[in-house]
Structures are given as C-alpha cells and as structure tokens.
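A.B. asks: Structures incoming, each one as structure tokens.
Nothing in this text is a laboratory measurement; each read-out follows from the coordinates by a stated rule. Since the model is a prediction, treat every value here as computed from it, not as a measurement. Cβ atoms are built from the backbone, for glycine too; each structure is taken alone.
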Structure 1
Amino acid sequence: MQAKVVFAQINPMVGDIAGNAARILTEAREAAASGASVLVTPELSICGYPPEDWVSRKEFLASCSDAVRKLASDLRDLTDLAVIVGTPIQKDGKTYNAAVLLRNGEAESFYLKHHLPEYGVFDEPRLFAPGEGALVFAAGGVRFGILICEDGWYPDPAAEAKAAGAEVLLSINASPFSVGKASERLKTARNCLTPTGLPAVYVNMVGGQDELVFDGGSFVLDGDGTVISRLPEFREARGEAVFSPGGRILSDAAPSEPLEEDESVYRALMLAVQDYVGKNRFPGVILGLSGGVDSALTLAIAADALGPDRVRAVMMPTEYTADISLEDAEKLARTLGVRYDVIAISSVFNQYMTMLTPYFEGRPWDVTEENLQARIRGMILMALSNKTGALVLTTGNKSESAVGYSTLYGDLAGGFALIRDVLKTRVYRLCAWRNRKNPVIPERILTRAPSAELREGQKDEDSLPPYPVLDRIIESYVEKRMAPGDIARLDGMNPETVKRIITMIHRSEYKRRQSPTGPRISPVGFGRDWRYPITGKVNF
C-alpha cells in the first residue's frame, strides 16, 4: 500500500470563491485520474489570500462555507481522494483560518491555524482567532498531519501532529515573496519540521495580489531535511510525492533549481503586473518614457509580462529633454515592439507659464516650474488612460520614493507603481540581467548620469548623494531597521548625510501615502509593513 500526494501550486483570486472552487475541482479530478490519495492546495485557496476585511462580512463567510459544501458534493464520486482546501470558517462565534478535509462528499474534519502572524505585511489577529489541536487523517495507508503557514515557523504544531500519529506533514501556505525569502522558508522548515523526523510537503500559493507577490516554489523534504522535490517559482505547477506506510518517501523527483536573486526579483515584478492588470481586467498599460533607466526597466518588465501589443509608451519632451534621451527612448520602444508616441509638451508648459507668471510675483525659477512639467505629463497619461482604459504605470523607484524625489500628481500619477520597492542600484542590476538574456535596453541608458531633465544641466546627484550611498542608508534604516547612529558609524558614511536622508525619509511620508500601490520585493517596503505617521517631529 502507498499514498500519492499531489500538491497544487495554484493562483487563486481574492473573492472569486466560485472560480477558485472550480479550479480546485479540476485539480482534484486530474489528481484522482493520476491515482492520487491526497490533493493539497494552498492556504485560503477557497477565497484567496489575503482576504483582509472581507473576512469580517457574514455574507463572505457564508459564500465560502457554501462553496466548500458544494465542492465536497462535487467530489463525492472521487471516493479514493482526500482534498485539503484552505478557507475561513466560523465556529462558536469566532472566525478561523482553517484547512478543511473533503472526502466522500462531505467536509470530514478541519484544522484551525494556531499561530497568527502580526508583523511585516501580516495582520491576521485582526481577522482570525487562534486555533488549537491537531488534525491527523489516514489516506492510502499513511497518516498525514496538517499545518497552516505560520504554524510551520514554530516547532510545537509539528510536534503535536507527530504526537497525534502523523507520519507525513502537509503544510499549506500563502507565503509572499521578498528577496531571500525562499531560502528563509527552507531554513525554517528544517528548523521547525525536520526535528520531528517526518517528511513534509510544503505547498505555497503563486500569483500577484496588489502589493504582495506569491512565488510558489513548493517543495518536499524527507525526514532529515533533504529537498526531494521543488516546484518552479512564479508560475502555477503541480507536484507529487509518494509515501509508504510509516512515511517513507518512495518518489524521487529532481528538484528545480532556485532562481538567482536578480532573476527572481525580475520575475516577481513580471507576475505582479501581469496579475494586477489581468485580475482587474485592464486592457493594457501605458507609461511615460523618458530615456532614463527607471522607465526603461518598467517598460521592459511590462512588455515581457503582458506582451508588446498591450503596452504603450509615450515620450513627452520639452526643451530640457536631451536628443540622446529621445533617441534612446525610441530605440528601446522599437526593440521591445511596443507602441511609441511622442507628445511634445513645451507649448502647454509655456501656456501655463504665461498664465501663472503674473501670480508668481517675480519669484525665481525653482521646483515649481520643474513640478509643473511633471504634472503636465501626468495629466496627459491620465487622459490617455481614461480614453483607452489602459492602466498607467508609474516609473519611480524606491530610492526616489524614500526621500520624496518625485512630484505629487505628476510622476506619481498612475495606478500601479511597478518598481516602487526597487532601489536605484538594483534597477541597474535588473537592467543588466535583462540585457544578458536578450539586449533590449540601450547601453547608453545604463551609463549616462541619471537626470529628471526638468531644467538645463540637471543631474540627480545635484540634490541627492550618489545612489550607492543613498541606497545603503535606505537599506540600513528601512529594511534592516538600524539606528541612525549605527548607520553613521558604517565605513564611508557621513553622519550629516545620514541624518539628512533619514529626515527626508520621514518628511516624505505624505507623498508616499498618496502614491499608487505596487509590488513589495524587499524585506520592508513602503506599504503594508511601513506604518509611520505623516505628522510628527522626531529629532535624530
């Protein structure tokens, strides 16, 4: 006797309860046809993750419950298959994050998530109550124990499952991507699951959901922590593992190799924009092209993710736009095969200046005139968006967002900020990675000094430290949570520069609050996991 476990790395859509259940039914029928004893799906696979405040609505919970009952009924003819789905459930007046065992036409039993994360992007105690107790069930002569995501980051749930008789652990997850997260998951599984001596099947969700990206990368560990199987990252996939009674692994699949860091970030960004556009039913995207590196990377990712026929680039030059910017922008767009339009804005800018100059009362040129150019561009992009339905992608990076080097209602105007969590130094790395695959970004874009081209001879470093210095401060303060004094003591750091940049980070909070959402790829982004007040005074 033996038990084949099929684990489905699927891409549920939050709120599409009927659609998600239908997808699970398809997976179940295919698993049964392959001779599987168990099908495992990700955390909250019925409703999608994170459902956020939908969980507080009775009608949403009722829809989930109805879908689970219907799915169980639809599976009644698959008598040899046990199906594990994730869903919110209500019990004794409380709401739980649960795994439900469907078999023989009914919801046979359930497991309630014990440990509810409340850090970073997670806020589950606001929505769910913690559960307790183990769920162990038999299928194909093997006894399986269930865990849900955070439960696998603590040793006690796995130990409880083993004590209840489990021979194999099944861990269902909705674990979002960030740089280094895949290796962290594996290390944690070895620290918390492997001490039981039991093999483990770890199934993770895949897909983009607003600022979160779920990277998949599901895997199987044997009892000593060796990776027996690993599914690809950033796409749906199905894996399987065969166990004999007692939990010995009989299958021997070659694990897929994990992606190197820059490729994983690039593919995370591709999946993020692909799902944001697709799940929200936008026909395509539009963005302002400048001839600079940020818009070049944004355009390349969008074209790779959506196909060039769904991407439109608009160049909006003024007298401050260099000829090489026009040349490089057109070359990039033509190479990628996207639609490319040039809409000169000098005449519009001059009309604004004619209208406003009497009211400026002789004050000299400053950022007012620079921001006006950016806002004209934003207005044009939004007009094209309104007319065509295309989503405007903004092109600002994390370095700019951190210190407010951007214009409200100008280059921040849009619907999705694709590279908002990508530091400038990583922008260059991602462009280099993309060009190694197939050169599309003109080399001159990567070698010129960065400039917003809003005044004659402008360079970014006129206003900011060199990007390697700036990014080191941002990474240290935002992502590593280092104290300003500790950052100032790092090699090569100027204490006054550190103080100035950290002050700028907090003064720019009001801009970030009004900026569009975008994918999180770092350990700490300026979104769900960054909660500082706009108004306040802190001296460093």
Structure 2
Amino acid sequence: MIHPDRSFIEKIESRLKFIYKEKYEKSILTDLISVISSYRIAASKGQKWNEKDVVLITYGDSIKTDNEAPLQTLRTFLNENLREQLTVVHILPFFPYSSDDGFSVIDFREVNPELGDWQDIEDLTNDYDLMADLVINHASSQNQWFLNFLKQHGKGKDYFITEDPGTDLSLVTRPRSTPLLTSYETANGTQHVWTTFSADQVDLNFSNPDLLVEMMDILLGYINKGARIIRLDAIAFLWKVVGTTCLHLPETHEVVKLMRDVAEFINHDTIILTETNVPNKENLSYFGHGDEAHMVYQFSLPPLLLHALHTGNSRYLSTWAKSLPQLNGDKTFFNFTASHDGIGVRPLEGLLPDDEKNSLVENMKGFGGLVNYKSNPDGSQSPYELNITYFDALKGTHKGEDSLQVDRFLASQVCMMSLAGVPAFYIHSLTATPNYYEGVAKTQHNRTINRRKWQLHELQDVLNNDTPQKKVFQSLQQLILLRKKQSAFHPNAQQKILDFGHAVFAIQRKSQDQTILAIVNLCDEETGIEIPAEFSFDIISNSEFTSKKLKAYQCLWLVKNK
C-alpha cells in the first residue's frame, strides 16, 4: 500500500473542487486516495517516446485462424512480420461488448472471451507496449451498471443521465443522427436517458463522484495490466450541462488533467491520449498548459492529405502543417492516416473551403466510399465521416482512377511518417486492404468497410504473392525500419514546412545531430524541383539525388552529403 504525499493530495483535491464546485465533499478525495493507494508505483524507464516508437492500431480479431484465440494469432503474426518495426500495439476495445465493434462495453474489467484472456494481453505486453481504450463517455445497455439503473438498485443505479424529453437540447453538439434521448422502462417508470452515440451506448453521469472514482480504478487497473498509452475515447462529450454544446466543457478538461495526475503518479511512463474528432483548434486545446493530454490525434491530417493527393496541391496541407505548434517535453502528436473509424470531415472546418470539401466527399463516393452524417442544430444533416479504406481512397485523383494507387498510397504514408509526432498505422493500411463491401452487407454499418477480419491463411497468401498488398507491406516494413534510425524523426525534433511549389509537400526535421528534408511529390506526373546543394543524399533509395525533377509520387528523405 502506497501513501501519496501532501502535495499530490492537495493537487488532486484542487482538481476535484474545480470539477464538483459546491457539491465537493472531503469523502470524494478520501475515496479516490483510497483507490490510488491500493496500487503499486511502477519504476520509470525514463523518456516517454523517441524516434523508434511506432504504433499499430488493430482489433484483437483483425487476424484470425481456426482453433486459436485471436489475440494469440495476432501476437504470432506481429512477431513473425513486424517485430522490429513496432513498439506499441493499440488493441481496440478488447472487452465484452454489445455493439459498435467494442465501443459499447458490457464489462470494463474483463477481456472478451472470444478474443482471449488477460494472460494473452500480458503475453503481448512482453513483446510490445500496450495502448488500451478507456471507453469513458458511455456504457452498454447490457452493462450491469445500467441493468441496476433499470432496477433502481445496486451499483450503477445513479451512474446515468436522465432528462425530461421536453427540455430544449438543441444546442447540444451531435456526432450522430440518432436521437439524443432514449426511453427505457425502469422500476420508477419510463426514464429518458442521454445516448450521444446510439441507444445501446448510454452516457455515464460524471457529475456523480462515485462514478469518477470507479472509472479511476478501472484506469489504474489497465495501467497495472501493462497499458502504457491510455486512449480516452470520445472524451470531448464527457460533461453535460443543459443549455451548452456539452462539448469541451471546463469540467471535461479538468477530468483529463486529473487522470493524467493519477496515472503518472502510479506509472510516470503512462501516456494520456485524447480522442477528439473535432476542428483543429478545439483538438489542440486538450494539451492544456502542458498539464492535460500528453498526445492528441492529428485528426486534420487524414482528410487534408487525401485532398492534397487528390488535387496534386499541397496548399491547404502545408498551411495547416505550418500552423502546428512546436511541441517539447511531455507533449506530442499522434499521427495517422486511417483508423477503425472513418475519415473525419469535421476536422477540415476552417482549413478547407466548403467547395473543396464537397468535391472530396463526391470523389470518395466515386471510389466506392460511403458517408456517415450527423444532425445539426437547425435540423439539417452534414457529412461527419467518409467510410473507405485509405488504400482505396487513393485509387485515383480528382481525374478518376489510374494505375498509380500503390505509389500514391505509399506517398501518403511517407508524409505521415515525416511529420513531428509518433506515427501510427492501422492494420488495414499496412496490409493495403481494399473496401470490404461484404462486411457492410452483413452488418448494415458503413464503418465495416474498413474493418475486415483477415483469415490468417488468406492474409499470408496475399502477402506472399505478387499483389499490391505485398508491395505496400514490404515497402512500409523497410520505410519504418529506416525511419527508426533517424534522430531527426524524434517526435519533438524541430519541424519547418518548406515551399518547393504547390505540387510538393516538404518538411525539414532537425535534431541536435541530424537534419532531414522530407520531400514528396503529390502529383501524378513529374514536377520540377531545386534542392539545396548540401542535401543530395536520399536515404530511402540509398543514393545521390541530383535530378531537377521528381517522378510521380516520388518520396525523398534527404540528408547532407555523405
């Protein structure tokens, strides 16, 4: 049993007083300190990240084979193919669930037996750092807490938010087009509960401090089981106040700060990552003043990069990248181009004109993509996300499909890998998975298009034969290994966006002992370029680069002459 010191206790109490204001009672602090004290403090390894860090995003059953727990199959595949490339594996929610492919959690403390068990998770943490989801905004309608709410008896009976259906909730920001309130029959009659994401995902009531303490125990339990990065799912929606947007409220930010304080106290190496699929400025606000999230997703990157490669124009991508703050210390970006969700459209707000955004949406439809919509306060609907695999999103340009899909896709990944931050690859980007229409037909959910479950033998066949998937997989294996050797790609190394013309995306990265010019041709044709004379060695091709032209989608990592 540990005994937190006075300064830590005072900091925690200050956070709790901010969150609960006049409802704060000393017992809340006592209960939380009791939970914290039940865990052991882990030894720190030192720095939180470096240029060697690479994350894989995957479901626990993205790769399956007969008569084996999927988590075991995943570990074997990774160890045989990506052991040298990866340092962190993000296993998307691996708990028992009732819907939304894991994000409607029935039991926060158990591993879904269809995936494996806690021993399988522990085995994976022997080889890689673990990134785990704290699905904090809501619980499944089959969760015991909610069943107790329906009975109005036992733990959870007051863990959920009820509202009069006559209340004006028009200001509430909606990420979905489903009703905000869902009626359920309880022991006390019909109750209308808050359901931001779906009727099965019932929002949790953090104005109840008992719930906050409970969720802190769950958080520390994940860290105790080996989770190094904690992804706070849908965190922006956490705190609700009628008459507001219920998005990014001050109490929400304070809860993130509290979680950081508590997590770092138990294990200083823990990283808090906020998942806030919102416009860029709002997203960056979760860094706080260096006291909130350690990492935030670069949600604007996937759609801006897609637009740049569709138009062959770096203007909007470069303007956004120039605006990014230089992050030092315990702050960095989580860079990615694809995840289990679709490609967010909201993060383009303020960065891309509406006509360009609409053209991109139409282009995605032309390449077989689907679109999810959200409800607006005025009753209208607008695109919320594009559902398409990133590989198929790049099967052509605004001019239509062509034969340059592999080169264009690899160019997108080099752009992502070159930016300041930690690079993350969705499993279906590494395997260049095409759109999974069969899955959409089965589930009737658009997001399934990017959530194929590979049978191991099928994936092995694809990666061992002469396929686009093999070319992408092997190219990314090599690029990742090469990147990990470059100190200029440290997540906090200096970044400067350069101007080599609208057809080129160019970044200078600089550490104490290395400078790299990362240059990518965003066009489907040759483009002229003038490279500074001292940067003539390309480490990607391991050769001198003396040309005045870049081939279509050519990528360079240039260092000073050897």
Structure 3
Amino acid sequence: MAWPYHFSTLDGDQKHARRLLLDRYGAFAQLSAIVPVIIYQLYRLGVWVYSERQRSKATYSALSSPARKKHKHTATGSAVRRWNKVKWWLEDDLASGWGSRGYWITGIFWTSWLLFLCVHKTGDDYLHITKRFGHVAAAQFPVHYMLAMKSVYSPLRLVFQTSHEKLNPWHRISGRIIYFLLFNHATWYLNYFIQNGIVYQRLTEFIIIIGITSFLGITVLFSTALEAVRRWNYRLFFVLHFVLGLWTLPMLFFHVKELRLYMAEALALLIFDLVCRKIDTITGHATVTKITGTKLLKVKIPVPPTKLNRFAAAPGQHVYLFIPPESRPPNAGSPSIYDFLFNPFTVAEVSSTDITLVMRIGSGLSTSAIEKLASLTKAKPPIDIEGPYGTARQFPDLINSYDRILLVAGGVGATFILPIYRHLRDELESESMSPDRLKFIWSMRSGAEAGWAFDMPAEPSLEDDEHVKIYLTRGDADDKPSNEIVDSSVELDDLQQTGRIIKATGGKERPDLKKIVNEIFKFGCEERIAVLVCGPKSLARDLRKHVGDWVMKGREVWWYDETFGW
C-alpha cells in the first residue's frame, strides 16, 4: 500500500481552508470531552432511578430479606448481577501494575477517537496531518490540567462527585495520549525538514526553537512520570512534574498563536487550583511525638473551629502536609526543596480542637524533618496543612445499604480504616442494629505499631472488641519489653518498648484472607457486602481476588481500595 501523504504546495486560499479545518477539529477534540461527562451523568441518573424504584417496592428490613431474594430471580435482578460482574472485571488489573482493564479500554477508545480527528479530511497533505497532530494534542491540555486539580472546587470533582485520587489515573492516561500525539507531531515535522533539506534553516527559527524545547521538556516530564522513576525518586518526579508542567504552558503559548486559547485555559485552571489550595491551607503549632518501639510518628495539629466541621464530616479523610521555613532542619542541604514537598497523610483522629496524623518514618525529607521536630519536647513547631481531601465523603450509606461490612487494614493503613470502623460502630449502636454486621481485620508487623490507636479514646478497647481481629506477623519477640537477645533480623527499635503489649486477638501470623472472606459471605446469597481495604498493594490484591470469586457467583459487593505505595 502506497504512502498516502505527500508534500503539497498550497496557495493562499488553500492554506486558509487548512487553517479553518485545523481550528474546527481542535474545537471538536476539546468539546468532545463533554461527551463522557454526559454519559456518566446519564448512568448515574439510571442508577438513581433504579434504586428509587427498588426502594419504593420494598424498604430495607432484615437480613435475608424475602423481597430481595425474590428480586434476585427476576429479569432485572439477573441483568444487575451481570452488570456487577462486568464492572468488577473492568476494575481488575489488566496485569500486575498495568492498571485496570477499564482504564485501558477507555484509553484505547479515546486515543482512537483523537486519531480519527487527526486524520479526517486531511487528504494527502503531509503538513496538514502533521499540524493536526499538534493541534488536537494542544486541545486536550485544558482537560488534562483539570484532571490534575486537587482543590475541592475542581469542576470535574464537583461534576463526578469524586476525589482527586480517583481522577488522577485519568490524568495519567490523558498525559500519555497527549505525549503520543505530540511525538507524532514533532517527528513528522522533523522528517519534513530532513526530506526538504531545510533542517539548519528551520532549526534556527524562534518558533521552531520554542517548539523543540517544549517537546524536550514534555519528554522529560513524561519520562519522570513513569512508575519506575517514581519508585526510584518520587521527589524528582514531583518537582519536575510541577516545574515543567508550569513552564510548558507559556512556552507553547508563544509557539504558535493558534494554540494560545488552549494554553490560556490550562494556565487559568492551574492558577485557580493553586489559589484555592493556598486559601484552604492553615498553619497549626503541632505536637510531634515518636511512638516507642516503632518507626512511627504521631502529629497533633490544632484546627480552627470554622474548619473542624469539614474534618468531622467523614472519617478516613487526608491532608497535605507542608513544612514551612521556620520548621525546617537548619542543616538541610537544599532548603528550597521543601517548597515542593506536599505529602498526603490520613487523619487518624478528629477531636474537638485538633486532628491527629500518624506517619511512618521513611527516607523522604518530610518525615525525616518531622522526626527531628519530635526532639523538641517543649516547643510546638508550625506545620501547614491543606485539606481535608478524600473520597470518604462520597461513600454510600454503608449501614443502611449493605448487610455486612468487612474492613481490612495493613500496618499504618489503619489510620484510614480505624476511624471508619469507629464511626460505623457508633452508627450501628445509635440505630440499635446488630454489631455483628461489622468486622475489622488489622494486620501489622508488631504490636507496637498499634500503640497510637490505644492512646485515643475508644470504648470498648480494640482488644476487647470481638469484632476486631489483630494479627501480628513478626512473632512474640517484637512485643516483649525485655532485653533478651533475639534474632538479629528483628530491629532494635522494636525491642525498646516501654508501653503495653498488644494482644494478637486474630493470631501471630498473616490473616487467612480467603477464610475471612468466606465467613463474611456465607450467611446468605442475597446479602449485600461492603469491603474496604487500606494497606500494601499485595494485601489489597489478595483480598480482591478472594472477594472477586464471590462477585462472579452473583453476589453484590461494594469495593473500595485505599492502597498506598506505588
């Protein structure tokens, strides 16, 4: 098959017609982003109508509801079960670390649509399709930057009633598609210069220099956003992502005038997001303490009463923590690097005056700097916090919508799960419902890691709560406050405990997730189950596998994964 595109010489009218087509298809590319929003809103409307019709037929009553058992065998019930299986399949990873099938299918579909817009009505004009690649890519910038907005006033966050964390995967997909289109735009133009022998002439022009510089910057941005780089040096990724993301917009603004509207829109969204986040940031004088026998820190930060209601509105929210200049280590090698460090931490507790964060000391600058603040026994260093954020406020009514609720936490993942457990337990008690519907599994390396949870007001104690099972995976030695010699693989810090010994109410081994899941699902095939997990990826992956077996048997499950780590 012959190559369909050729270098064409156009007169003024033909160039004007080409320009009109470029502008038109750029507008199509931008406005077509509204279509997924409309489709999703129609889907939500359909779900709401279906839910309301079911509610009008039979109100929620006891477990093993005969009405639900009967509905399960209707045509509508069968269709719902099939759709639940499809949704679960779409949300599963295509392969380990590759992202969900739904992301891949949507990404391929959107890429195909944009490629169609790049090719349609370009004829055999090589420069037309080359320019179209760049124009369609530029038209995606406003939506791309909108997907990255963290502010509570993000348009997409409000429209989809979701959080930044749920929109961020779509931001990454959008970035890959944009880079693919820009790569074609740049390489096709370079080929044009080479084929026509005008490389030196064109590469010395200001407009081309800006274009090449911008593309190289975007290439660096794209490369450092890869998972391998993020794992190797998250700080490098974050700083370059922010700096290059901001720098690219004015560069492309001056590249060609036809792109200026798109770049101005993206820049306006970026500035709006930064301003809103700055307004939403408060400074509190924190109390920082190390949790004995662990590599954990507990940070208490006072919050103004005007903002405390937002923290108390839902458990399991998080904040972004920023260390101001006056709280940074005096011997820091590059103090300015702290200006780019905004780390998320889950709010473990909300009191009448302050919030409590629990964090693991790692190799990062933020937790290392906060660890140094723990040595200030009297002073209360200022800490900036932005938020709260998170999906917890969009959770369904778990108590009234689901028959049983399984909560699973790994290590400090309990900072997310434990507040939710306590909230649900109190809600069950206030509505005189059976607490047997709720089960909390907490797996940790040593009992000392749970010390922070026992310092907080809670009745009954987690150890005495029959609905809580604590698993210690390192064995007895970790929880004995003694000086006896143990295996060298046990960290010294774990042996220097002075606090209480935490009972392994579930066992001194890894939890048998398959057995736990089967016990939750065994009570009745018509019961609806909610499962929430927060912890290492391996924990969430194994739990999802066992829950998925029941979904494929037709069980109705609401799943939420707050997995941390890359």
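A.B. asks: Taking Cα extents along the principal axes in Å, for residues 49-288 alone from the coordinates of each of 1, 2, 3, which one would give 60, 43, 37?
C.D. replies: Values: 1: 60, 43, 37; 2: 58, 42, 33; 3: 80, 60, 34.
Working through the options, I get structure 1.
A.B. asks: Comparing FRET efficiency 1/(1 + (r/R0)^6) of positions 97 and 209 (r between Cβ atoms, R0 = 25 Å, to 0.05) across 1, 2, 3, which is largest?
C.D. replies: Values: 1: 0.95; 2: 0.40; 3: 0.05.
Structure 1 gives the largest value of FRET efficiency 1/(1 + (r/R0)^6) of positions 97 and 209 (r between Cβ atoms, R0 = 25 Å, to 0.05) among 1, 2, 3.
A.B. asks: Out of 1, 2, 3, which one gives 0.80 for FRET efficiency 1/(1 + (r/R0)^6) of positions 33 and 185 (r between Cβ atoms, R0 = 25 Å, to 0.05) as computed from the coordinates?
C.D. replies: Values: 1: 0.25; 2: 0.05; 3: 0.80.
Computed on structure 3.
A.B. asks: Can you spot which of 1, 2, 3 the value -9500 was calculated from, given it is helix-only ellipticity at 222 nm (-39500 (n - 2.57) for each DSSP H run of 4 or more, over all residues; to 500)?
C.D. replies: Working: 1: -11500; 2: -9500; 3: -16000.
Derived from the structure labelled 2.
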